[in-house]
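Quick note: the coordinates plus some simple rules give every number you see, no bench work behind them. All values reported here derive from a predicted model rather than from experimental measurement. Cβ atoms are built from the backbone, for glycine too; each structure is taken alone.
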Structure P
Amino acid sequence: MMTRFGFVLAAATLFSGAAWQSVDAQVARTTSAPLDVVLVGGRVMDPETNLDAVRAVGIKGGRIVSVTSGVPAARDTVDVRGLVVAPGFIDLHSHGQDSINYRYLAHDGVTTALELELGTYPVAPWYAKREGKSLINFGVSASHPGARRAMLDGDSTAEGADVISATGAFVRSPIDPTRLPQLEGRLDAALNQGALGIGMGINYTPAATRQEILRTFGVAARHHATVFVHLRSAGLLDNGGAAGVQEVIADAAATGASLHVVHVTSMGLSATPVLLDLIDGARKHGLDVTTEAYPYTAGATFLQSAIFDPGFQERQGIDYKDIMWAATGERLTAESFTRYRKQGGLAIIFSIPESAADQAYRDPHVMVASDGGFQIHNGVPIGHPRSAGTHARILGRFVRERHVISLMDGVRKMTLLPARRLERVDPDMKRKGRVQAGADADLVVFDPARVIDRATFEQPAQYSDGIVHVLVNGTFVVRGSNLVPGVAPGRPVRGR
């Protein structure tokens, strides 16, 4: 019997096939004229059709119009022999939503960066601020903690992840049950403004009751949207977040909302396989549940957040020495922890076993997402190396050096799978994550023998190597491994 999730995928496939037939007719009318760009001689990898062959990729008007053995005429013919041509990488979990972060993401092959874990509130000004000014494509979810802050503290000025650097009643005060309809109304409005789902950092708002979380899932279900969740709990005392997964899977089952569990390895730690079993089991029984992981042994968050409330050592299985202050690179002591927690700022947390990412990526459904975003300190980007090197690290270390997954699987986890996660709320995502005629010309061209991350915990703000060309909507943003000045082809990804 076909599951609910299987039915949705089948319907999407049929719709996609009809759409491509229409596109084929358009291509036939346009390819007689010279194309804008043709990439010649590259190894083209399309994760949807499993194409893996030398082809010429023709681009016109921001779309791919041909993928052929022959070479069509174009105003700009680019020789990419010896290189891989793949869909541009789609990062579902990118807190770095500004021009500085977009440069690092582009050098890592990212063409679409989305702030979905924590989102923002309100949504409309966030999109307006970036329209026509962005190097890469961008999008955001409706922020549950942001809407909470607006209700309880009368302030919604913090964008994206910056909301969790703030303090106030929204963190540790429950919302009276009689006021929950107000919260629902705020999230409804944000979704109507184009939010791509609802972002929830339950671990950052520990006072949010289970009733409140359930009601929030209900809002997402009414909009046929996904809830992107940082679980209520993680670490050793909770068997690696198993209870947190069980809570949100139950909410998804009760409401019919789609669910995406963020950074499964930093929630599961050594019990990551348990979380994967829960998520895979829910999927097999018809629920629309997905997850992601980043390829590092450390996470990062604000030291002043609720995650570091008393008892964090027992909950997370770490001590002060396992925390690094991002601004200086020093490992903390009890004294420096107290001092920096009062000051507030970004900390790196070394808690994830080496094996966790391998276990996650061997699951064919687990996506790659960075959870990255540099903070600017004295004019210098500081933070976690995932902000600059996540995608090149997958290709260089997990594919080429360690053979954890195949090259096609690595590409699929960074392109097609995240595109499919969003197709129900934004049908235009059917044109991303593919190298096919009719798809958006969001492309990354990389050297499979050389691609590697250079960002380290000590020096995180370093561009990746081996990412040779990156195109966003048919415009080069990286060419010959260098940023192209003066271009802003990024477009919004919005809910419908």
Structure Q
Amino acid sequence: MDATRIDPVGTGAGPDRRRWAALVLLCVASFIVILDSQVVILALPSIQKGLSLSPAQAQWALTANAVTFGGLLLLGGRAADLLGRRRIFLVGVALYLVTSLMSGLAWDGGVLVAARAVHGLSSALMVPSALSILMNTFPKGRERNRAVASWSAVGGVGAVIGLLVGGGLTTGLGWQWVFFVNVPVVLAVLIAAPFVLRESRATGQRRTFDVAGAAVVTAALVALIYATVNGPAAGWTSTSTLGLYAAAVVLGALFVLIENRSAAPLVPLGFLRRRTVLVGNLLMVLGATVVWGEGLLVSLHTQQVMGYTAFQSGLASAAMPITSVAGAYVGQAMVTRYGFRIPLWLSAILLAAGCLLLASLPVHAALATDILVPLVVFGAGQGAGNAATQIVALTRVAEPESGLASGLISAVFQIGGAIGAAVVTTVAAAVTAGSTAPSDLAAGFHAGFFVLAGLCVGLIALAFPLRRTE
């Protein structure tokens, strides 16, 4: 088949004979995005020391990437639908390669932050276009569910490897190598993609962008994510935080007004009224809140209370993403056989159980019994829930809207993650009241775990409106 032929699934073409090779390549792309997020977190203290940055300046290496990644995902997904999914994917991969090099070569904090901001843009192009390609490469049903489970599971693999190698790379070769390690993998994806992926785009739609809507919703998402990420440091009642939240609300209302009047809206409002799209994205926001919050608390507890190094903390946490891989495949199989509710309810119960077990961690916890058991339980729930949630959110999406749907589910994951980190940071800080004693820190982290367990009840409630099949 010609590499430039536009031949999307769902327009009369049969299943792509290269679909399993395409799945491997797309999963590799997802893997490097997840890997990057893990290794940069572990390398942050070394980056701060190496570039002589203050803690607030170093934090911007994470914040700049998170803001542009989350803020531009909807635009990236829509661009994939209209301009060609493989084309936008390749642009994102090429930009990812350049920004990884620039991050590793950064000679001061300003250069690194700028590179990480553009890196977020590259991820915002890659992730929704890759998921949209996956949706249009596999026919609906068992095969697509397995493909989505693989996509979800590879996030767990990336997290494991990031936790295991991030500290080692930083200690052995220097912080620059957490960025350079991406280069050969990204280059291989860039070379292979034109031969493995076929092009597709939305047909029968005007190839015009809702520029006003795109600008307004991007600004709203950036304001929302930045306010949430920066809230614990700036203060939740500070002028900057409240002003940014107010701006996000006003811009959101303006976006709805623009979309109602647009001849070619970025997000057709009827799209958001579909049961599976709405419920799936709400599940993803709440699920990401629980998962990101739990991951941050485990990292803080093992390092600040138990005295682990970053590498030891990553090694201890590796059990969770490993079991999430198994959970993802079990979750998709249960969706295929039993529908949506049962795997979602099972996931919520496992997540809550893991959080409650972690909420009783002693100051001198034993790795094998006190930490590994709850992480195994939580990881299984995370994998099953993530796979089932993505299937829900994408199950009734037509081919012309797959990039938009993929961008939306990815954007709300980023928003939920930012909320989760902010919530547990605020709860822990309120309980510890500035104390750095290990017992007081543990009490603060325990309170955070209890809050996350309570949020899992919301996951059970959200699954109620879903029928067995949609």
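Name the one structure among P, Q that Cα extents along the principal axes in Å, for residues 212-275 alone of 36, 17, 15 was derived from. Write out the running numbers ahead of the final one.
Values: P: 36, 17, 15; Q: 41, 26, 13.
Of the options listed, only P reproduces it.
Who wins on distance in nm of label points 7 Å out along Cα→Cβ at positions 36 and 316 among P, Q, i.e. which is largest?
On the way: P: 4.4; Q: 3.0.
With respect to distance in nm of label points 7 Å out along Cα→Cβ at positions 36 and 316, the highest-scoring structure among P, Q is P.
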For the read-out distance in nm of label points 7 Å out along Cα→Cβ at positions 116 and 220, a value of 2.8 was computed from one structure; give its label from P, Q.
-> Q
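Have a look at P, Q and say which one yields -9500 for helix-only ellipticity at 222 nm (-39500 (n - 2.57) for each DSSP H run of 4 or more, over all residues; to 500), as calculated. Could the numbers behind the result be given before it?
Details: P: -9500; Q: -27000.
Computing helix-only ellipticity at 222 nm (-39500 (n - 2.57) for each DSSP H run of 4 or more, over all residues; to 500) on every structure in P, Q gives -9500 only for P.
Kindly point out which one of P, Q the value 21.2 was derived from, the read-out being Kirkwood radius over Cα pairs in Å, for residues 172-347 alone. Kindly include the intermediate steps, with their values, before the conclusion.
Values: P: 17.3; Q: 21.2.
This figure was derived from Q.
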